[in-house]
Structure 1
Amino acid sequence: MPVGILLAAGAGARMGRPKALVRDADGTSWLLRAVASLLDGGCSPVLAVLGAEAEAAAEILDEAVRRGDPAVRGDVRRVVALDWREGMGASLRVGLTHALGLETSGPPPTTACLTLVDLPDVDGRVVRRVVDAAGEDAAALARAAYAGSPGHPVVIGRNHWLFVIEQASGDRGARDYLASRPVALVECGDLATGADIDSGETSP
């Protein structure tokens with residue numbers, strides 16, 4: 001079973017607040033929705049990588065657990081990227097480093113599925129399609145595509161984790177690493193747009 005890694009540490013400068021704290025007009029938490037997409041897609045555990053206003057984001061997760069919110073059913077763990085100001089690369093390094101050190105009752109995960117907190121229509125169906133395409137191959141590199149354009153989620157096999165940790169920097173995350181290797185594109189345009197949200201009028 002893949003480990004899910006949710007990259008949710010950024011300050012959301014264009015949004016005006018961390019995206020992990022944003023809610024839709026109907027009150028839906030972006031953070032909880034993204035966690036649910038990974039859980040529903042077959043990932044466990046899910047590592048929620050927090051950074052900017054990490055305590056407030058952690059409280060959203062804790063409150064959801066206390067009230068029995070189905071969005072957080074399953075194994076969800078908080079991870080804090082202390083150097084989150086560096087960009088997505090810092091969050092990715094922290095998430096994969098924790099994935100390498102996971103203690104599990106069974107075999108260690110052979111793949112990690114990465115997604116972002118600001119993809120409102122990327123749900124568990126999208127995650128599962130990409131996860132299923134990658135299988136349990138420790139050498140796998142696969143990512144969702146929308147009308148042929150690559151996007152998230154991205155599945156990275158365990159054989160690549162250390163190399164990605166070494167190379168991830170700034171806001172590029174694993175982009176350069178993936179660009180230099182063959183990556184299976186898994187078309188998901190029939191399920192979602194894969195579009196992220198950088199700004200907009202939403203509830204706090």
Structure 2
Amino acid sequence: MTAHEQQGAEVNARLVLATHNQHKVAELRAILNAAGVPAEGVVGAGEVGASEPVEDGVTFAENALIKARALVAHTGVAAVADDSGLAVDVLGGAPGIFSARWAGRHGDDAANLDLLLAQLADVPAEHRAAGFVCAAALVAPDGTEHVEVGELRGTLLTQRRGTGGFGYDPILQPDGEDRSCAELTAEEKNAISHRGKAFRALAPHIAAVLI
């Protein structure tokens with residue numbers, strides 16, 4: 001057994017998800033179980049001592065693959081990773097992969113929202129279409145790779161609404177809804193989310209790897 005295979009075996013990992021957030025690990029387990037895929041041995045990157053690689057791709061899919069490949073190299077077992085953000089039609093798909101640092105500092109949700117709202121201040125409602133996009137990637141030790149993309153389409157509001165969620169949730173109103181994503185319950189959001197769609201589409205490929 002190689003060193004990286006031993007690392008994966010130490011925590012009895014069959015599949016590693018590129019996150020240190022246990023809520024996301026639980027979400028993936030639930031999606032796999034709902035798809036009839038046993039979720040035993042699905043763990044997060046923190047449980048195998050994996051560090052975060054430099055995400056220097058130019059698309060959501062490239063960044064997801066970078067993270068998944070790094071985990072496979074570290075553990076020797078299959079890995080899943082995702083990358084997501086907000087794509088605004090009138091901005092040609094921006095902020096896109098720069099969503100988390102649109103205002104210049106990574107993870108400053110308030111500044112990102114303020115900047116985007118200012119940039120779109122004179123854009124009428126009919127041209128404020130946008131969507132959350134998520135690319136979920138699966139990489140197997142034998143080099144097999146699959147990427148699935150999920151999207152939650154909607155319209156950008158002119159001001160924040162709601163206190164739930166995170167990121168750009170307070171300003172995206174999903175199609176068919178009269179509430180922002182930040183006004184939805186966690187269950188309501190998960191049912192329609194871009195991330196949920198991408199992972200559910202990836203589930204059959206994960207099942208094939210775990211069999």
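Read the figures in this text as sums done on the coordinates, not as results from a lab. This structure is a prediction, so every number in the text was calculated from the model and none was measured. Cβ atoms are built from the backbone, for glycine too; each structure is taken alone.
Side notes on the structure shown:
- Mean projected area of the Cα convex hull in nm², for residues 28-115 alone from the coordinates reads 5.9; which among 1, 2: 1
- Answer label among 1, 2 for the case where distance in nm of label points 7 Å out along Cα→Cβ at positions 100 and 164, calculated from the coordinates, equals 1.3: 1
- Structure with the greatest value (metric distance in nm of label points 7 Å out along Cα→Cβ at positions 60 and 76, set 1, 2): 2
- Which entry (1, 2) yields the derived value 0.95 for FRET efficiency 1/(1 + (r/R0)^6) of positions 92 and 180 (r between Cβ atoms, R0 = 25 Å, to 0.05): 1
- When relative contact order in percent (Cα under 8 Å, 6 or more apart) is calculated for each of structures 1, 2, structure 1 comes out greatest.
- At a computed 11.7, 35 (Rg and Dmax of the Cα atoms in Å, for residues 140-195 alone), which of 1, 2: 1
- With P(r) over Cα pairs in 10 Å bins from 0, in percent derived as 9, 33, 33, 18, 6, 1, 0, matching label from 1, 2: 2
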